[in-house]
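Right after this note come the structures.
Read-outs: derived from the displayed coordinates by stated rules, not from any lab. Predicted model, so just to flag it, every value in this text is computed and none were measured. Cβ atoms are built from the backbone, for glycine too; each structure is taken alone.
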Structure P
Amino acid sequence: MTIDDLFKLAVEKNASDLHLVVGLPPFLRIDGKLTPEKDAGKISGKAAQDLIYPMLSEKQKEIFLAKKEFDLSHEIKSGHRFRVNLHWEKDNLGLVARVISAKIPTMEDIGMPQIAYNLLGLNQGLILLTGPTGCGKSTTLAAMVNYINHNRSACIVTLEDPIEFLFQPDKSIVKQRQLHTDMISFESALIHVLRQDPNVIMVGEMRDLATIAATVTLAETGHLVLATLHTHNTAQTIDRIIDIFPPHQQSQIRLQVSMTLKAVISQQLIAKTEGGRIATREIMLNTPAISNLIRENKIAQIKTVIQTSADEGMLTMDQDLINLFNEGKINKETAQAHMSSPDLLE
């Protein structure tokens with residue numbers, strides 16, 4: 001069995017992820033649950049090398065052996081693509097691959113609310129998409145970029161690690177740049193991207209202080225910037241951005257964020273009643289009230305503003321979960337398990 005055979009199996013079983021761990025059979029994550037493929041047998045250290053190394057060029061293998069971590073994209077003959085992470089575990093090779101849909105989902109496919117369409121018509125500012133690993137951030141980001149591609153005349157530059165969905169330019173020009181092959185680092189790419197005449201910039205992940213600082217600055221210079229962050233809710237997102245800076249810079253970045261941020265969309269994937277998963281979201285818009293709270297470092301009060309600003313398009317996670325329950329898309333137990341105030345559904 002080759003690595004492409006395992007990838008094909010993941011596609012056939014509608015899995016979201018494939019895990020290869022030495023000493024265990026391959027595991028597939030299906031509807032959020034890990035399931036062993038026992039028929040494939042346990043993977044030995046030699047088998048792991050035989051499966052993984054053929055995927056890599058000599059240069060990629062050299063980087064992986066030096067850094068012990070490597071991300072790449074991989075495509076099989078069927079056209080299905082995978083975001084692959086290679087790593088070491090107990091001195092053995094390991095692999096986790098995320099299945100990327102062959103079709104870029106539309107905003108309608110993923111149930112994005114109307115306010116998101118309005119946000120994507122903006123000419124400048126920062127829109128953050130957040131949530132835990134595996135919550136569908138990349139898929140949602142792809143849908144947003146593709147919406148702009150089909151509805152605006154713009155130069156879109158994406159900075160990714162690795163490139164996941166492949167965009168076909170429509171009304172827009174789409175330039176996709178991949179870490180290690182097309183750019184040395186996110187920071188250096190963000191510094192030079194202004195000379196590439198962009199209207200929209202997509203940053204696959206804000207990983208560190210330098211990337212966050214460059215991303216916020218870009219949003220100040222007349223560009224619409226879409227980026228992701230690993231945070232669980234909108235208020236935590238603001239805290240994470242501010243706290244990563246040294247204390248003497250926090251007042252300045254607080255002011256920058258209060259002016260450049262347009263919205264934070266936090267999401268998670270939960271089980272649907274008829275099987276599969278659906279996204280539930282919290283949406284914070286940077287209204288004057290929110291902007292004041294950010295400047296004054298009163299982040300704890302943001303949730304209250306979101307709760308009382310439904311007319312402006314804001315939404316708490318609890319409110320969205322209640323809506324999904326009322327629409328029959330999720331059951332009561334699932335809704336309550338993900339709510340911060342489950343008694344609202346009693």
Structure Q
Amino acid sequence: MRKLPIIACLLLTASWTTGLSSAQRVTAPDPQPAIVTGTVLDINGGLVPGAAVELDGAGRNDRLTVTSGQNGGFEFTDVQPEKVYHVTVSAPGFAEWTSNPITLTPGEYFILTGIQLRLATVYTSVVAVTPQQEAIHQVRVQETQRIVFGIIPNFYVNFDPHPEPMTAKLKFQLAGKTLTDPVSLAGFVLNAGIYQAAGWPGYRGGMAGYGQRLGATFAGGYAHVLIEDALLPSILHQDPRYFYQGTGTARSRLFHALSYAIFTPGDNGKRQINYSGIGGDLVSGALANAYYPQNERGAGLVLQGALIGTGGRVALYLGEEFVLNRHPPQR
């Protein structure tokens with residue numbers, strides 16, 4: 001009879017233990033989410049609509065993005081509390097703004113203040129071009145210039161309104177370009193044929209005489225260009241080019257073209273007596289005494305060469321100013 005109470009006690013104990021175990025397995029409720037809100041302004045207090053606002057936490061899923069409305073306002077809902085967040089705001093034309101760390105409590109309604117966007121810093125890069133680099137560019141442009149249906153080289157005319165002085169290297173480079181141009185070489189050959197037909201200088205006739213005249217033409221042409229347009233301008237620091245005027249009265253342009261036969265710009269930008277051109281004519285005439293026929297040598301040949309050279313420059317510059325460049329290239 002005493003066993004029944006014992007069994008009852010055992011059953012009661014087991015029931016209480018089971019109930020206690022069930023009570024321990026009840027899950028605690030999740031913390032109530034938080035809300036973050038704010039208004040995007042510029043440094044003058046103006047509203048900034050359409051700004052991208054990002055709430056970023058440490059976890060992979062702790063990143064939310066919204067766009068500020070027409071009143072500049074934004075709001076993040078269902079934000080997990082008890083985590084560290086940063087708010088980043090960006091908008092076109094403004095520098096990015098980032099908040100200090102934010103830690104939210106369950107159910108907190110957090111108003112983020114102090115969002116003021118500054119204008120973005122604009123970096124401008126300026127590439128400085130040295131006078132030497134500009135001079136190289138100008139000469140390269142000149143080396144493409146041709147007249148008379150784009151055939152005849154016109155390398156020694158400058159159309160740039162702000163010409164840079166040529167270095168000695170550029171003066172020899174332009175002379176070499178002129179002397180190796182196929183049209184220049186063809187001109188020497190044609191010139192020798194004209195001399196052959198005229199019987200001048202007084203070489204013999206036939207192919208032998210033509211060969212002598214061709215050699216004299218090449219020698220005179222090469223000496224003239226190298227001395228007048230490269231060597232003396234480098235030594236005397238003068239510019240061998242003709243600077244096209246193209247504007248003003250016909251009288252001023254006429255005076256400009258005529259004066260270039262006697263005066264030329266120096267590398268310092270000042271007008272100087274054209275010692276390079278005049279000296280080149282005299283030196284070329286003196287060298288001609290070495291290969292012209294014996295009976296045509298002497299001081300007269302030198303003077304004749306100088307006069308022809310000066311007259312040729314006058315005719316060339318007048319043609320450049322009034323005839324050959326009616327539509328000069330634009331720089």
Using distance in nm of label points 7 Å out along Cα→Cβ at positions 33 and 73 as the calculated read-out, with 3.2 as its value, let me know the right label among P, Q.
P
One of P, Q was used to calculate Rg and Dmax of the Cα atoms in Å, for residues 89-240 alone, giving 15.3, 50; which?
P
With semi-axes √(5λ) of the Cα gyration tensor in Å computed for every candidate in P, Q, 34, 26, 19 is reproduced by structure P
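Assuming -10000 is helix-only ellipticity at 222 nm (-39500 (n - 2.57) for each DSSP H run of 4 or more, over all residues; to 500) as calculated from a single structure, say which of P, Q it is.
Derived from the structure labelled P.
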